[in-house]
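*Asks:* Structures given as structure tokens follow.
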Structure 1
Amino acid sequence: MRIILTGFRGTGKTTAGEILAGRLGLPFLDTDRIIEGRAGKKIPAIFRERGEAGFRELERQVIASLPQDGVVVGTGGGAVLDPVNVERLRKGSLVFLLQAGEETIARRIGGSDRPSLTGKPPADEVGVLLRDRQPAYLRAADFCIGTERGPPAWAAGEVLRILEEGPTPALSRASGMKFIGQLPLREGDRAALSALLKGGEKGGLCAIAGYPCSHSRSPALWNGLFARYGLPYLYTSFEWPDIGELIQAVRDLGVRGLAVTIPFKETVIPHLDGVDPDARAIGAVNTVVQCGGVLRGFNTDWLGIRAPLEDRAGARAVVLGAGGAAAAAVYALRSLGMEVTILNRTPGKAAGLAERSGCRAAPLSSVRDLRPEVVVNATPVGMHPDRSSLLAAEDLREGMTVFDLVYTPPETPLLALARRAGCRVIPGTEMFIHQAREQFFHVTGIRVPGDIVRELV
């Protein structure tokens, strides 16, 4: 396996990497040093003569040429801003992000002859670049280590500990494994999980959390993507009725990425350390990413809903439902300039979501009077084994676009009615594909083409 250390200048990746490589008996490669060797000049001179674009092209070539196994690599934080680099660095590797605060970094790199990338004073530039790059850093890493807690030798020791024991201390891991023992896991997952958590296998863990969630296609899709991109990860399902216990297990086990489904998209938020602005506005989280013990929440559902409807911008729309999926749907439709009305069997919930979202609410029975051009079902009605539909054939008209977010079965009762009525139908698999691409990007930093996800689904 290949070990990658990345991070901003001054986080200690070169010194820690050399110490780590020595302890593992492996060579250490620093991409900046390789770039300088190939160019025959120092990095400041490369920037002066070729600019940042020229330096990044050299960096891309060096990363493409790195050995795939048996080496420790240190590479600059700017490298992971390029999705091509991320894909190449991640293949067959474990990536460790070394972190430090703005003041610490500014102090450590004081007096550097590196050219400015922003035109700002060095101390200010550190803050600007860190804030700009932080999302990319976090996406591209498997594990995060704060290097302000100790010298480079300590950081190297932390990497070794994670390689040998996993991301969390033994006591936490034991508690997490006890929780795992209570789950109704898929065939083969229990043995694979045990090997991973006990250090017999090196890699990371991802899961979907819900109640129920054993029907989900996510494990098959993600494990297929992990194999395709050479990522040492396992994806399984955490089907459990208590979100607090689920999130504690995520912390105890150092789970890297968690997909959150019914009924936890709203109730998971208080258990997280940070929430993305889009997810905060929607009031629901469907993706949790952990690095360095910090859990951050995102919402990719709205992007999965938005993508197939981009050609209907400005249309009149109704959303069926008032839960977390409905909030994401409303957010997506509003971002496309649609006039949105929320219909729900419980009028009070519809009114509450409408007030938060700046749109209207109406009784479910009013759908015909509203004459919508777009209908989005954001309820679980019609999900296998349920064979019912919130709308009747008389509620549907030729030319209407009907999008059912339920994807099991692919042809729901609502979509069957809509097809017979001459509507344009969008199955829930389309939402699943687009939101899964965004989830995978948050967890790995890799942009997967939609066709690859569609093929695996």
Structure 2
Amino acid sequence: MERFERYFSSLRGRAVAVVGMGVSNLPLAGLLADAGARVTAYDRKPVEELGPRAQALEKRGVKFVCGEGYLAAVCEDLIFRAPGILPTVPELAAALARGAEVTTEMELFYELCPARTVGITGSDGKTTTSTLIAEMLRRTGRRVWLGGNIGTPLLDRIPEMTAEDVCVTELSSFQLMDMTRSPEIAVVTNLSPNHLDKHGSMEEYRDAKKNIFLHQSGAGVLVVNADCAVTAAFAAEARGEVRLFSRKIEPENGVFLRDGVLTARLGGTEETLFAADRIRIPGMHNVENYMAAIAAVRGLCRTEDMLAVAESFGGVAHRLEFVRELRGVKYYNSSIDSSPTRSAAALAVFPEKVVVIVGGSDKHISFDEYGTVLCRKAKAVILAGRTGPAIAEAVRKSPLYETERPLIVDAGSVAAAVGEAARIASAGDVVLLSPACASFDAFRNFEERGDLFRRTVLALE
């Protein structure tokens, strides 16, 4: 609390830029204004489109610079960037070159947070793993704060926190890219090509993720996926304890699957935990999420706490979320599946072939392997989004297309795709929204896309 107050007091009268007025930067701008800083907010959208909180900030004296080319006007020496505006954009790179401090709300949170910190990143499974960790810790009676990329900024909640609390934060590559602080317990679920439309290369994406553990002390804990070659290699760079999780091998220090039973071997002691079939949410990828979460909280939670969560936790919205059953057809919303690997994992959950709705905005990721997955797992592929033609081409190019050809239908939109799926599906089938792409061709985010799918499915008669 004292560090929090000292920091914001030091900004009184100082010119500060807040670039990108999204979920995390709106409350940050309010804190800065309360501290007496001279705040300028920069965003492409006009104030009216940024919503009531932005308009309230303007009335409190925050200056807004909006419109195309808004970044060119940034001149302050302290700049807080939104996660989606990378420090490599020319205007911010130029600011860094002239000596400005370019940072983020999340970086400041880690600097000022008085509580124990657990951070989770990865290409897939971040939100589920973060939620599982928080739920397991809550079972112990601790006060747990869950936020970050999961959608809840925590910086303005610091005055309520104590050293006995635990903060569980989901961290994206965009947040981690220029981070110089790491959580005490860091989890990397997996790593595969993603967000290459913004990151210049896979190497840049990987190196951003590594910041979740590179700044740990020797007392830190790093949890990584031993079955993913990229994340397994992170272990050699860790300063503190490394805990591996795996469903293929039995690591000397970590959590693994033996004959369908989750098992922990940590600090030289081995314990059988519980059978994987006790986990309520479906899919082997969720077994991996549980192993990652258990490796993170082992020593902080009892086995009965972990099992209680496994048997009661029904999943996070937009992640294999069961919507309804109509005339024997089950509908699932997995709008979070914004990459081919994530969509492939969702498809693998279902033993039967699936009527799958795919497509969205282009992240410059190849669909070649995904096309073969669709040939193997899809009864029908319903295209909805800008990348539809590229996905259709990948399916037709697959060596399995001739023998296991799925029906391909170009619906054009998610709402129309639901109608096509309902027409094609018969009793016993599954209809799955699993786009394998980002949502920004037609939606603000994957939640909005999933909400539309859910509403459309619930309106079917």
Structure 3
Amino acid sequence: MKYIHIQTFGCTANQNNSEILKGLLKQSGYEITNNEKIADIIILNTCIVKQKTENKIKRRIQDLPKTKKLIIITGCMPETDAKQIKQLNSNTILLGTHHFKDIVKLINSYNNPQFTSAKQNKLLDNNNETKLLLPKIPKNKLISITQISEGCLGNCSYCKSRLAKGKLFSYPEQEIIKSIESDLKSGAKEVWITSQDNANYGLDWANSRKGYGRETLVSLAMDKGEQKLPKLLNKILNLNHRFKLRLGMMDPNNVYLIANELIQIYKHPKIYKFLHIPIQSASNKILKHMNRLYTIEQAEEIIKKFRKQIPNITISTDIIVGYPTETQADHKQNLNFIKKIKPDVFNLSKFSSHKETQAGKLKQLKPEIISKRTTEIMQAHRETALANKQKFLNKEIKVFVNKKLGDNLFESRDENYNIVLINNKDNLLGKNIEVKIKDVGVHHMIGEIK
């Protein structure tokens, strides 16, 4: 029996992919281990969204043992950095993000004389692969991570992921439903919908695709009433199981088209009142330079609409600090957005320069400028987010306990997907309980069982 160690970097979709890799390998007779030393095979599931993460992975690849262990690098990096990976560590085999299903075939054939460079290259090509209805070993059995598409219709000037992920490929609706239902039957109580942009879902079905840009596809979809995400969500929520649905990231330009339909769906008791809408910049000038297809006014309009109908909804957003053409005036617009909108959850990234992208070819801002702006924006967020949570103090709320953090420490979520920590000697995992909020922080609250 061979032992396999898998290390995962990056996003929720990558976590889902690792669960699938483990399931496929376990089904084929391999043993998954957390102990790298006893592993015969080491797999790194990589991510290239942030330069900091990419650098960490490359150092890890360089430090991997130069032994007879089989080293497999998978995820997004092999499709964009194959040559560099081989330079860092020649003792590696590459498996692209579109070929996860080939993991067992690769392991079984890599030391065969017939495993040529041509066959290696084939594992890096773009292949529409549906990652559903596959065996998987979930990190948390209470959570079903369900990917609904691969790639996107965007052309963001800074994004390296699109070079690896490719154009939008939406998974069949029927298979998504079957996959979720299978997970629910296996004991899952939360469903996380994930992809690069969930609001993109189905837009690649608007026509035969070839020769059409994103704007044309969206127009065709709207004319034909083919916006697919609301229909998919309604079918998921109508499944005859007790669970909570968390809808992941959606770009503002696509949400803007279906905001009214989504608001009605968000009123359903099974869905977490959590809206992740990344703006990336509050400056229309920078948004244009980024090739983001919306204005900041449209993004704010979406947030206001949701808050009007669902007052306590948790708003999550992302901002990239230090885009090469960002001025102090643009920075102030980011600060003003945080102070005005007061997002509850905030993902702040320093601009990552990827030479393969349009933005990577521009003159970069000085690191000290980016660091100073990052500090100022994060401080503004900490103040506004903490103020947001004051309304929950001493309130009695219902939560679902979805994670055990320590001997007596549990993590739970309220209906708005706020983190509520509970210290209790009893096993609360998987239970719906009522707690009283005794304290609040920027990113969590402290609950006490009534």
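Just so it is clear, none of the values below were taken in a lab; they were calculated from the coordinates. Note that the coordinates shown come from a computational prediction; the quantities given were computed from them, not determined experimentally. Cβ atoms are built from the backbone, for glycine too; each structure is taken alone.
*Asks:* With Rg and Dmax of the Cα atoms in Å, for residues 179-386 alone coming out at 18.6, 55, pick the structure among 1, 2, 3 it was computed from. Could the numbers behind the result be given before it?
*Replies:* Working: 1: 18.7, 62; 2: 18.4, 57; 3: 18.6, 55.
This value belongs to structure 3.
*Asks:* Related question: Who wins on FRET efficiency 1/(1 + (r/R0)^6) of positions 355 and 435 (r between Cβ atoms, R0 = 25 Å, to 0.05) among 1, 2, 3, i.e. which is largest?
*Replies:* Comparing 1, 2, 3, the top value of FRET efficiency 1/(1 + (r/R0)^6) of positions 355 and 435 (r between Cβ atoms, R0 = 25 Å, to 0.05) belongs to 2.
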